[in-house]
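Q: So, here's a batch of structures to check.
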Structure 1
Amino acid sequence: MNPDSRLLEALRNSFNEIVRAPKEIPYSEMRALSAKQVQQAFSSVRVEIKGSENLPSEQGVIFIYNHLRNHPFFTVAEDFQITLDSHFISSSILEKYYKNPGTRVVRYSLPDEENHRNYYDKFGYIRVYANNFIPKELTKKEIKKANKQFYLQAAAALENNINLVFSPEGASYYTDESPGPFLKGVFKLASSLKQQPLLVPIVLVNFDKLPSEAPYKCQILPPFRMRDFGVTSPESDLLNNAVQKINDTFKIGVKELSREDQNFEGEIAVLKKNRAKKKSKKELLVFYGSSTLRLWKNVAQDFPRWDTLNLGFGGAFIHSLNDYFEELFRDVQPKVIVLYLGGNDLTLGFTASKIVAEIVSFIDRVQAQFPNTKILNISIKPSFERQHDLKKIKEINAQLGEKIETLHNVYQVDFYESLLKNKRINEVYFLQDGLHLSAEGYQVLRKAIDEKLDHLI
């Protein structure tokens, strides 16, 4: 069975189970059931999630996204298609990272949309009237009343620390025309509350396509509050300008995310500029690797005795680091190079031995260019996101430790055990996504590197 048919079958099975479920089952249980089923459905297709480090730890948050059209192939019942994008967010982001799918804001069903109504009535979602889906007989007074109800229900959910999923467009678009203009409703809501909630932008592309045509892509951008734009009430003169800026951010995000192949050109350009700013490129402590290093914002402060240069970039595989090594290290004369690599390669299905061999091969290349430079290789960290790979991670770290002992000027920085408590991963050291290090986690890593540097230098 091809990926399109597999996904359709899984969605149909989920739809049928939801609509056939007894009415007395609580909404929260139905939402959780649907989220787990849909999350499993998406596991069979290509999905890329970027920016998970931007997920806030607090809840009572509004997740806003650009709403993409349904592909007609994913018709699960007569005249009814499951919306891939919103289901993806509630299942593969909220349920996955918060263990709760939250509640979505969905449109009212039209009178003749029996399957739409039978499905969504099981979830108790917050309802709104969407463009082109307003019954002709509905009066302005009734619409106004419904809008008021939306604000009351949404505010109550947020105050009870329930996350909301909402598209500000009020309509759906194809990827190449997305996003459409944002309506002000959700931003007025966020501005009206005494304690302004965070808004988390989620940029989506390709959910209007078949999985065989293109991978589904998602980029989670940094969260914000409306007061960050100077908006402190729904009547603010700054509201329109703020909504336009947010809309423009999505437009840029969709364009960048729509690029067919993963490329790091934007990040590499920034890193080259940072390198060019260094007054001296001698005797540097250089960090090179994937997002574990890229997200270490306080490298300079954490190593005050050193002239530091962070050349890490997110999502890098070992081959990516190879590809950009010469370009990024041009004119650089490091005294010590700190490496973190191999974690992303776990997602490629490689064996522990292959990943070890790739890391050692890369270290050989570094040494060939910098024979007098000391190299510190950081062990692959444990993480909640990669719990199914923990055995392989331990194996890689053990094999790599043995290999490195035989190499000149190369040293292993093993902080795996330091991230555990009672032999379990300590959540204090990780962000909400369960993959990237928190500020506390970076202090553990800093200490491990500092101890090694003090011993060697």
Structure 2
Amino acid sequence: MTTDPRILDRIVKAYDVRGTTPDQMNDDVARALGIGFAVFTGATSVVVARDMRLTGESLVRAFAEGVNSCGVDVVDLGLASTDMVYFAAGTLDMPGAMFTASHNPAQYNGVKFCLSGARPVGLDTGLAEIRDTAKQVLAGNGPAPQPRSGTVSTRAMLDAFADHVVGFIDRSVLKPMKVVADTANGMGGLIVPVVFERLPMMDLEVMFPELDGSFPNHPADPIQPANQRDLQARVVAGGFDVGLAFDGDADRVFVVDEKGRGLSGSTTTAILAAAVLREHPGATILHNLICSRAVPEVVEENGGRAVRTRVGHSNIKQVMAETGAVFGGEHSAHYYFLDNFRADSGIIAAMFVLAEMSRSGKPLSELRVPFERYEASGEINTEVADPAAVIDIVAARFADRPQDRMDGLTVDCGDWWFNLRPSNTEPLLRLNLEAATRSDCDDHVAELLSVITSC
């Protein structure tokens, strides 16, 4: 082993592993993580898959070697979306590892882990242990190989996953629509067409369907408005009813209406919450703390119980298990479903959007209106020397307002509110603010940034 064990402290994040290749994420690291994962889970077999990134095949091979050295078998799904791995971990009752860097640029790769049943793995739920064992391996002090080496087998699960996805809606209510999906050369290019084969009433066009981890068209990061522009233009030019923008590993989706205007993750969460509550009256619905106030309002108006959570899939999934919630949504366009092993799925969320458009008989530009009640800043990042100190200064500035520290600092200022969170990996503060009007929103953002930058 030639890789410095300390590199793992840099690339193991709050919810996954992510780093540049080959200096941070390489075969040595993948092999060590495989050993760490096998030791932590104590499983007899694990599921593994990868996205289209150029280094994925080599990293999976090395990871499997590490797992096998512990006497543990590997079931390789090959190319897959992250939500397909969650599905496999749930249906096969095995821990899973998905090699992906999600929306990150081409030079990155990484791993998302889950336990059997698609249960989450974050720093507090196993990722720290996996990291520490992998560090020992890289230092030459790892566990001795087992006498019996594990095996590697392949398994195709795409068709079963597609059947699972369309099972979330009543296909008989769907009306013919023109749908365009921008898969950004990511895993949506594999998943989306197979799902839509089961929806013959839909006229589907896929933009940038070729699986290409160099991302020759635009980054697979639809949370950035610039990366939705190709889709928005195509929706309008082609007369499509709806556009769907997937990220690199296709576990997130952003929605674009027929006028080429994108929906926020909060708006989509609210639409899906109303739909879920018709099927599950009185159910608990989760929303993270940077979602629009409209989300809990819609939940309560539809007879549900809204529960606020921290940001991040590990937190959402844990609270879903604790509360029995049937659905949860994040402003970042992660959508979680109880019947999907509490895991998030972009393509399942897309099915709900199509069903709601069909049920309402309205174009999406009209359907969205009741769910959009406030003006949001979007996430604004500011580099600061000491994020914790700045948060304390801002908290003191608003000491007369209700506030909490559930995740960063959230302050309720009556007709407006804001959240200020530190980045998990960089000296950044992330500001999200919402107000009644655009001018109020802009004014309050300027006020907050003045405080932050003067600290």
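Values quoted throughout were computed directly from the atomic coordinates according to the rules given, and no laboratory measurement underlies them. No experiment lies behind these values; they were computed from the predicted model shown. Cβ atoms are built from the backbone, for glycine too; each structure is taken alone.
Q: Who wins on distance in nm of label points 7 Å out along Cα→Cβ at positions 101 and 165 among 1, 2, i.e. which is largest? Please list the in-between numbers first.
A: Working: 1: 0.7; 2: 2.5.
Of structures 1, 2, the maximum of distance in nm of label points 7 Å out along Cα→Cβ at positions 101 and 165 occurs in 2.
Q: Could you figure out which one of 1, 2 the value 5.4 for distance in nm of label points 7 Å out along Cα→Cβ at positions 77 and 365 was computed from? List each step's numbers first, then the result.
A: Values: 1: 5.4; 2: 3.8.
Label of the originating structure: 1.
Q: Of structures 1, 2, which gives 14.0 when mean count of other Cβ atoms within 10 Å over residues 325-332 is computed from the coordinates?
A: On the way: 1: 14.0; 2: 25.8.
Value 14.0 for mean count of other Cβ atoms within 10 Å over residues 325-332 corresponds to 1 out of 1, 2.
Q: Then there is this: With semi-axes √(5λ) of the Cα gyration tensor in Å, for residues 93-172 alone coming out at 24, 16, 11, pick the structure among 1, 2 it was computed from.
A: Values: 1: 24, 16, 11; 2: 31, 18, 14.
Matching structure: 1.
Q: Work out which structure the value 24.6, 81 belongs to, where Rg and Dmax of the Cα atoms in Å was derived from one of 1, 2. Numbers along the way, then the final one.
A: Numbers: 1: 24.6, 81; 2: 21.9, 68.
Computing Rg and Dmax of the Cα atoms in Å on every structure in 1, 2 gives 24.6, 81 only for 1.
Q: Rank structures 1, 2 by FRET efficiency 1/(1 + (r/R0)^6) of positions 109 and 333 (r between Cβ atoms, R0 = 35 Å, to 0.05) and report only the one at the top, that is, the highest.
A: Working: 1: 0.00; 2: 0.95.
Comparing 1, 2 by FRET efficiency 1/(1 + (r/R0)^6) of positions 109 and 333 (r between Cβ atoms, R0 = 35 Å, to 0.05), the maximum is at 2.
Q: Check the numbers for distance in nm of label points 7 Å out along Cα→Cβ at positions 85 and 341 across 1, 2 and tell me which is largest. Walk me through the numbers on the way to the answer.
A: On the way: 1: 3.7; 2: 1.2.
Largest one: structure 1.
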